[in-house]
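Multiple structures are listed underneath, in structure tokens.
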Structure I
Amino acid sequence: MAPELRHLRYLLAVAEHGNFTRAAEDLRISQPTLSQQIKQLERTVGVQLLDRSGRSVRLTDAGETYAHYARRALRDLAAAERAVLDIADLSRGSLRLAVTPTFTAYLVGPLVAELHTRHPGIALDVRELAQDRIEAGLLADELDLGIAFDGPHLPGIEATALFTETLGLVVGAPAMEAAPGAPASGGALAVRELANRRLALLSGDFATRGHIDAYLGHHRVTPRIAVEANSVQALTEIVRRTPLATVLPDAVTHDHPHLAPVALDPPLPARTVALLRRESAYRSAAAREFTRLTRDLVRARGYAPA
């Protein structure tokens with residue numbers, strides 16, 4: 001008897017949880033049924049797939065190999081189902097998108113609004129993730145597209161450059177002219193002046209914070225950090241309502257009229273924003289349309305070419 005799809009799902013659930021009881025609860029079947037089904041699978045393939053001798057259940061060497069191909073089979077089947085359901089006229093469909101956190105402040109809103117206005121039948125799942133998790137999600141077929149930064153990528157990830165992101169000082173619009181040492185209109189603030197500014201910055205788990213710290217360290221500036229936040233939205237609200245300044249992408253001010261950009265001299269190194277996908281992934285009509293809308297919006301907003 002050939003293994004059935006449920007056998008693959010059951011094996012992977014036990015491997016993930018390391019425990020038959022928790023796996024059975026997750027699968028919403030009884031533990032005896034789960035154990036019976038796994039034994040049936042092992043009899044079918046002719047090898048022991050799970051080591052039950054320890055405190056937790058784990059895959060044997062043969063089980064690791066089998067699970068690798070089981071995951072691939074389930075992933076390919078899910079892609080096939082999405083391809084069958086894909087409607088070229090975009091009257092319905094789905095798209096799984098992930099972005100690194102700073103893009104939620106200025107890019108995600110306009111893109112989602114444009115997609116929903118043009119194609120309200122497309123269901124969109126948007127996640128905010130670190131770049132390494134985006135690339136892992138793409139490779140595992142948990143995501144269709146990602147928006148992050150160009151650079152070294154995991155094998156199997158294809159990156160298409162979208163635009164160049166510049167960062168600078170961002171302050172509350174009313175506070176810009178009143179702040180000591182504020183540059184003349186159209187001028188740039190010398191980086192050394194940041195030592196005299198109280199700043200609100202993203203927390204250290206953001207890649208953007210690492211980019212900022214490297215810039216300040218290179219210019220031997222020790223910032224006066226008054227607030228650290230792990231939310232871009234919280235940061236923009238803090239800067240809007242206090243005399244504190246922050247460092248964010250200049251484009252954030254496009255959608256936040258209560259914020260104003262202040263150029264820094266020398267400027268922070270620019271970064272190339274890229275659209276990420278898995279090289280061998282099926283490209284649904286929704287993914288192709290989202291890619292087109294993204295390029296159109298980038299041009300319409302005048303973002304610097306990559």
Structure II
Amino acid sequence: MQIEPGKTRIGWIGTGVMGASMCGHLIARGFSATVYNRTRAKADRLLNEGAAWADSPRAVAECSDVVFTIVGFPRDVREVVLGPDGTLAGSKPGNILVDMTTSEPSLAIQIAAAAQEKGVVSIDAPVSGGDVGAREARLSIMIGGDGEAVEALRPCWEALGKTFVRQGGPGAGQHTKMVNQTLIASNMVGVCEALLYGYRAGLDLNRVLESVASGAAGSWSLSNLGPRIIQNNFDPGFFVEHFIKDMRIALDEADRMGLVLPGLALAKQLYLAVQAQGCGRRGTHALHLALASLSGIDWTRRAP
């Protein structure tokens with residue numbers, strides 16, 4: 001299939017924190033888009049930009065050549081893609097399904113096999129970069145699936161991300177995202193603990209970031225989420241509850257492969273504490289609130 005703006009019909013399912021921006025980039029490149037979201041109001045921006053609305057994932061697929069999904073949990077992926085009203089049911093031979101949700105590698109493999117039986121190609125392509133990366137089209141896209149289809153999708157990858165790498169066959173993109181999430185999990189613990197140390201030591205945290213963010217201790221989380229922590233801004237670029245889901249998937253896969261990952265297991269327990277404090281729908285940097293409370297610090301009452 002030759003994929004190009006003005007010719008290829010795009011379907012998009014999931015217009016949340018990241019999905020709306022991502023679909024918007026494709027529309028801006030000249031792709032016609034049909035969208036679906038469980039809460040229609042969240043698709044209003046895209047509809048105003050020229051997207052068409054469909055009443056179900058199946059209906060999206062019926063009028064699209066390539067369908068992208070980015071939803072919440074593996075159970076949502078299963079329903080949206082494999083369910084009786086899902087995208088596969090509405091697909092024709094030659095269509096491409098691209099799931100950009102962070103989900104289970106085994107589910108990606110199952111979807112690819114089911115799609116192949118129908119002459120449809122399924123690609124798993126989870127992303128990293130959060131809301132900022134989605135808005136600025138600077139996502140890192142980790143791709144698993146048929147090499148020819150992945151290359152054909154290049155115009156879409158270029159509209160969505162700064163880095164896009166095919167990692168292997170079905171499920172390889174999801175496995176790579178588990179590597180990514182494992183790296184982030186322990187790093188976020190370090191970012192939060194470091195800022196708490198600086199605060200208790202009486203330092204100006206913005207000045208601290210000037211010194212450490214560009215050195216060996218620097219990271220995306222420190223540079224992008226550190227300032228939000230300092231400003232008491234815990235709005236989600238990526239939900240805590242979704243991150244817990246990702247860590248659970250990674251730990252399940254680690255168990256299957258006979259790996260012991262104590263750092264990731266500790267991070268998951270700390271994030272479960274964040275969720276228990278009612279912060280499951282806040283950003284992943286809300287870990288800071290739980291760690292602050294362990295030292296008797298009420299971070300939200302502190303002046304930025």
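With relative contact order in percent (Cα under 8 Å, 6 or more apart) computed per structure, which member of I, II shows the largest figure?
Once relative contact order in percent (Cα under 8 Å, 6 or more apart) is worked out for each structure, I has the highest.
Thinking of I, II, which structure, once FRET efficiency 1/(1 + (r/R0)^6) of positions 16 and 248 (r between Cβ atoms, R0 = 41 Å, to 0.05) is computed, gives back 1.00?
That value comes from structure II.
Turning to a different aspect of this structure: So distance in nm of label points 7 Å out along Cα→Cβ at positions 208 and 288, computed for just one structure, reads 1.0; which one of I, II is that?
On the way: I: 3.3; II: 1.0.
Structure of origin is II.
Quick check for you: by distance in nm of label points 7 Å out along Cα→Cβ at positions 224 and 272, which of I, II is greatest?
I
Using percent of Cα pairs over 36 Å apart for the comparison, can you identify which of I, II gives the largest number?
I
Let me ask something else about it. Determine which structure produced the value 9, 31, 31, 19, 9, 1 for P(r) over Cα pairs in 10 Å bins from 0, in percent, for residues 88-239 alone, calculated from the coordinates; the candidates are I, II.
It traces back to I.
Bear in mind these aren't lab numbers, they're just calculated from the coordinates by the rules spelled out. Bear in mind that the values here come from a model prediction, so they are computed numbers and not experimental data. Cβ atoms are built from the backbone, for glycine too; each structure is taken alone.
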